[in-house]
Each structure stands twice: as structure tokens, then as C-alpha cells.
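Below you'll find a set of structures to go through.
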Structure I
């Protein structure tokens, strides 16, 4: 069962992504001209998306993949093009609608479903791979690890996720980001130290059969995020 702090944060994120900053995210996730700072975020997100896609099999025919926190759907579309049956879920009805509008209609053997809801909903089913790109970075460490355990319970091969690494530079950038108008910035992220995360993963019930594999940090201007791969031990 999700904790009260997870549910509270989920509500804040839904409000932000579905109401407060929809137009900003539409531009950020398109090829529309944007300012220099947001351009670094766009570039960082693209690099992170390509990294996570690179950790997935090139041939995904016959595989089910959950894009947990799909946003406007770029990663989900690419996975479907590789032949996967992709379930892409997001809290924001507005962004999910935009993803449907932007997405291709034909993936040959692949399939893509965009749904509104919580990535932890067991009704979404089982998957071969789950990808959670920048969808857990706003939750505190204990809620993040508990969410990963919930996702792992429905995953057969790999679980790819990102977190905000705790670094002095990232802390400074977040402090500077608070100077932007509230409507243009997301709820604060919750940085996690790598050692702290590894320790929590090792003791979390439900993750005993999993181990961390690849990990890489991507820093691009105002974007800093670290990807980690969990695989069955």
C-alpha cells in the first residue's frame, strides 16, 4: 500500500503536470524554440531517454513494457517501434492526451496504449521490462524504493529508473531554480545519495531477488539525473 507521503506527493505532481505547467512541458518536449536553460534540460532528457532505450533489447517483439510516467510518450513510441506491446501510463490526462495526438498510428508488430493512472496500479499487469524515467525523482528515498519494489513485483526481466543524485552542484542549481516563477518550475525533487540508495535497495522487502547492474549519470546544464538498471539476481 502506498504511504501517505507518496500519495500527497502524487497529488502535487498531478496538479503541476496537468494544470500549472502544461504549456511549458508541451514546448520542452517538442522541437519548438525554447530558452537556453530549458534547452539544456531538453538535451539532457534526450540523452537520458537514449541511454535507457540503449539498455533495452533492440528487438522487443513479443515483450510487454511499462513506461511508468510516460509524459508525452517519446520513449514509449520508440519501444513500440521495436515491436513491444507498450503500456504508457501517466498521472496527467492532459499530457497523456498530447502523447496520443503526437504518437504514430501504426507500429507494425508493436502496440502502444496510453493510460491515465498510477504506475503502481497492479491492474496494469505484468511486464518484461519497466522504465521509469524521471518519474520517481520527486519522491523521498523511502517512497522511491518502496515504489521500485512494487514495480519489481510485476517485472520479469529488467527495471530501469532514474533518480536525482545528491551533489553540491545539483543543490545549487535547485536553489537557483527557485527564483523562477512558480508556474514555470516543478515541485522540488528529492536528491538521494548513491550509497544511500544502494543500501535501501538491499534491505527493501520485495527486492531480495534483484541486483543493481548498469548505472550512469547525465548532466546537461540544469538537468542532472542518474539512471540505474535493476535485474534479477
Structure II
């Protein structure tokens, strides 16, 4: 299986793919030096950030700006990008100098993360922003699934339960109302109810995150008062 098949995108302009995979170290061994991926990395960084920002904005409608920024930072980080790159065996496809390859460059996290951003930039130029965004979400799907707002702003579910149990020993009940979207970018919609009254609604890329969003919504609305 080729890299294009593993990443789910076929380039029309193969030169862009070659450039995205070309490490700057090639200039030390090849004259004239071929175009490397640094400019595409610069572009791809912006493509990545916009795609993830758009995703978070729509999937966590109840979260404040500060928390959204923290969640985005965890996804656009070098470790997250390198992990995604290893899943598609990106290192095997890189064009490196002999020296860079000999020093472990194919598995170096910085090289993998930079190449991922370069690929996003190349896809944007080869296709459209919408298509590039789809690839970003597909390749970073496992990282998006693991996003947990609870670890960034406290335990909304625990806080809601504690608040309600000061009134009654009955615990709030969470239900998944709907699942939407393609397999690589599912959206779960949850509600939280108490004493047969719906207190809040939330959505997220996992059942847990949608329940957390629903609890946060309930804490904001305070419909039990």
C-alpha cells in the first residue's frame, strides 16, 4: 500500500507530494538542491490549525475560548503529529540525506511532525481547503477521540452530581441521543436529565466528551432551580 493510500488522498500534482517529503538535509548532498518541505510546512501549519479550530468550535459548542485553545494545542503539537505520522508509516516515504537517515531521521519525531504539516500544505495546494481539512481530521482522528475537556477544566459530571445531591439523593442520568458523521469523525449528542427533567445537552467526538459537555451545559443553565 502506498503512502497516498494510507493517508487517503491521491495527489494530482505529484511534485507537491515529492516536495512535502523532501527533508532540508538533501541540500547537503544534492546540487542543485531540490525544493524541500520547509515552505509547505509553514503553509500546512496554518491549514492544520484552521481545520482543528473549526472542528473544536463545532464539536464543543459550550466550551470557553481558553479551554478550546488548550485542546487545540494538544492536537497540533509535535508529539501528536509524530504519532499520527507513524500510523501511516510516513518515515518510510521521506527523502533524506544519507547522514540524516543514518542518524535515525526516519523516526525522528521532529522530522515526522514537520512532514505531516508539509503534507497538509501540499494537499491544500493540490486540492481545496475543505479536502485538506478532511484529511487532517481523518489522520488525527484517534487523537481527537481522546480529547477530554474534563481534564482541562475540572470534573463537570462530578460537580453536577454533587450539586444535585445537595437537593436529592437521585443521581443525574445521561443518555446518548444521536450519533452523526463519518466513521473517522463521529459526533455524539448526549442529554443529562434529573427527576425526569432534561437539564442539559452536549456533543463531542466520544460518548464521554458529549456527556461532559452536557453536564457543563446543565451547570450553566441551572434548570433545577
Structure III
């Protein structure tokens, strides 16, 4: 039986992120101002055809798949990345810190966009903040670290956008922010999980130290809708 996290984007769009979902029972995608993610039910030619029919022209999507899939010709494969899906396997979060965190709001979006552009933790758009629960660390008026939540295939909640300004690496800010997110998710109650590129060894070691273990290897496919006229 397929686990809900085997197809996290599609299942999130049908549960915890349903309010941002566009599509039907075979193909779904996020509102384009919020996220580039899309999901199809079975990764079949037919499901990709449905996604093609219901999506805007020249759409660019990111899909996760648990195994090798064939991208139909009406979609251009822009990029593929091997990623690990890690799930928090503790019941009690790591010890919290007393470091002050700021709740990030709409007014902070320019700072969040600047930080994510610099550090590239994954796609972050002007509307991504609508996922909610973004928290950050400031030095003066400068946002120097942040983390938030994204995919929510219930009862799982993804920790995302973990990033630190290059001038402030090595101070433990990422670990503090992730611990803060773990605590909030467990109190929900929910189960924290995340995705990380397989070549990001430093991040993987940190996540393991904080209580995450790899559940599954996935491939992220970046695809663009082709004009067939």
C-alpha cells in the first residue's frame, strides 16, 4: 500500500494545503504565486495529459517521484535533482533555546526573498509566506536566518526554507530554527518531515543530529509546458 509521503505534493494538495490547490482528482498544482509544485496521482501518461490540459501556458512545475518516470513529450525536462525525504523519528523535540525569534509577516517578504535568493534553499516566491509559520532571526533590521513550513500531507508537515546568511554561518541558527519548527509541529499535533538534496551533506548531517532519518529517496523533476502549436 502506498504511503502518503510517497506522493507528498499531490497528497498535500488534497489535504493540508487544499486551500491553495488547483486541479482535480488526477492532477493538482499550487496557485502560481505561492509555489511551483504540482502532483499527479499515478505519474502516468494520462495524468500528465490532465495536468497539461488544466495548467496555464508555459507553466513550470516541480514534481517529486519515488522512482524513475517518463516525462511525456509535451513537457520539457528542465532539470532533475536527487533528494532525500527525511522524517522526524523522535517524540520529544531537541532542547529549545531562549534565542528570540521573529514571526515573519507580509512586510518581511522582500527580506525573505533576498535571503532565499542568496542562499537558494529551494523555490521561494512572493506568495510563499501564505503557507504560514515562518520564523526568523534578525540582527538589527537585517534578516539573517529563517525557516518555515510548506507541504502538509496530513498528518505530516514539511519544514522548509531553512537558510542562513553566509556571514552568519556556524552560529547554530539553522538548528535553533528547525528545533523551533519541530516543537510547533509536534504540538499541532503533526509529524515533521523535510526534503534535502542528496549532495547537501552538511544539511543532512544537521538533520540527522536533530532527529531526522531518511525515509525514502526521491527525484525532483523540473518540467515546463511546451507549446505544441
Seminar exercise, completed: From the coordinates of one of I, II, III, Cα extents along the principal axes in Å, for residues 101-188 alone came out at 46, 32, 20; that one is structure I
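A value of -0.64, -0.84, -1.18, -1.41 was derived for log10 I(q)/I(0) by the Debye sum over Cα atoms at q = 0.13, 0.17, 0.23, 0.26 Å⁻¹, for residues 29-108 alone; which structure in I, II, III was it taken from? Intermediate values should be presented prior to the final figure.
Working: I: -0.43, -0.72, -1.18, -1.33; II: -0.57, -0.82, -1.16, -1.29; III: -0.64, -0.84, -1.18, -1.41.
Clearly, the read-out refers to III.
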Exercise. Of structures I, II, III, which gives -6500 when helix-only ellipticity at 222 nm (-39500 (n - 2.57) for each DSSP H run of 4 or more, over all residues; to 500) is computed from the coordinates?
Worked result: III
For this session: Determine which structure produced the value 29 for percent of Cα pairs over 28 Å apart, calculated from the coordinates; the candidates are I, II, III.
Result: III
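Only the coordinates and a few stated rules stand behind these numbers; no lab work does. No experiment lies behind these values; they were computed from the predicted model shown.
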